[in-house]
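Asker: Once you scroll down, you'll see the structures, which are given as structure tokens.
Taken together, the values in this text are just the output of simple stated rules run on the coordinates, not laboratory data. What you see is a predicted model; the values in this text were computed from it and never measured. Cβ atoms are built from the backbone, for glycine too; each structure is taken alone.
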Structure 1
């Protein structure tokens, strides 16, 4: 992903998620500014068909929805997919699996064996099919915080990159 890709990425985000799950442009910009080297776009010709906002993160925790990161973050031990989506016009072509493969490769390149994410209710089945599973040992407080931040049905999930 390049800096000038961000407006199109934000358009795809707005097309893909319910309004309560769309992060503000400022929060998305902050995440990209801090971790842009780990963010990816899927191109079809010269059109951005989809994207993935990813970054190093501490397994077992999650970034609260639409909240800027603190200045200092915990030492990362995994890769986190904050957001991955396709323009609805490009769905059903296998692009999401190709994009996810690129995310796995990026995670491995960064030396992380695990990838985590918060599966929101509207995308949970997709992540189940990709082999993501609930993070073991989550306490009730964390589970409640995930739902409070990302909505009913949200789940903190993970998978090994080596699968």
Structure 2
């Protein structure tokens, strides 16, 4: 499930724990704990002129068509991406939405447009896609575990205790 359906499933008690990207700030009944923080990357067709650069100034994507996740599946992440573009001086021209990052990247590979995505998306090995750092590269996105505030399920407590242990490196 993407972020929005996980939040709904937590509220209706279909799931006990969620692992979601960019949790909303206004969920009074839910708790969130960050487990990963990572920068954004530009997702470009390998044939795109900017794909030859190691770092892409975000403003240079202003005239490119965009492929993005729809706001309904991850409102906070979507708004963050739109905000990054606005800070760079443009509003992205979205030509296609896709619900999964793999699909976003596949559409970019076909030349339909470009995208901005969490850096972990680089693990997808698509020949026709170039993942490049963006400038400015200070913006980060996070993955958080989510659970109901008063959940007494011991499995939830054990999971949270395990997550709280210091892992080797949870940041990109």
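Asker: To test your reading of the models, identify which of 1, 2 gives -10000 for helix-only ellipticity at 222 nm (-39500 (n - 2.57) for each DSSP H run of 4 or more, over all residues; to 500) when calculated.
Answerer: Considering all the candidates, the number was obtained from 1.
Asker: Can I ask one more? Tell me which of 1, 2 gives 0.9 when you compute distance in nm of label points 7 Å out along Cα→Cβ at positions 80 and 112.
Answerer: Source structure for this number: 1.
Asker: Of the structures labelled 1, 2, one was used to calculate relative contact order in percent (Cα under 8 Å, 6 or more apart), giving 21. Name it. Walk me through the intermediate numbers first.
Answerer: Values: 1: 21; 2: 39.
Structure 1 accounts for this read-out.
Asker: 1.01 is what came out when Rg/Rh (Cα atoms, Kirkwood Rh) was calculated for one structure; which of 1, 2 is it? Please list the in-between numbers first.
Answerer: On the way: 1: 0.92; 2: 1.01.
Label of the source structure: 2.
Asker: Taking mean count of other Cβ atoms within 10 Å over residues 104-111 as the criterion, which structure among 1, 2 has the greatest value?
Answerer: Evaluating mean count of other Cβ atoms within 10 Å over residues 104-111 on every structure, the highest lands on 2.
Asker: The value 4.2 for distance in nm of label points 7 Å out along Cα→Cβ at positions 16 and 56 was derived from one model only; which of 1, 2 is it?
Answerer: 2
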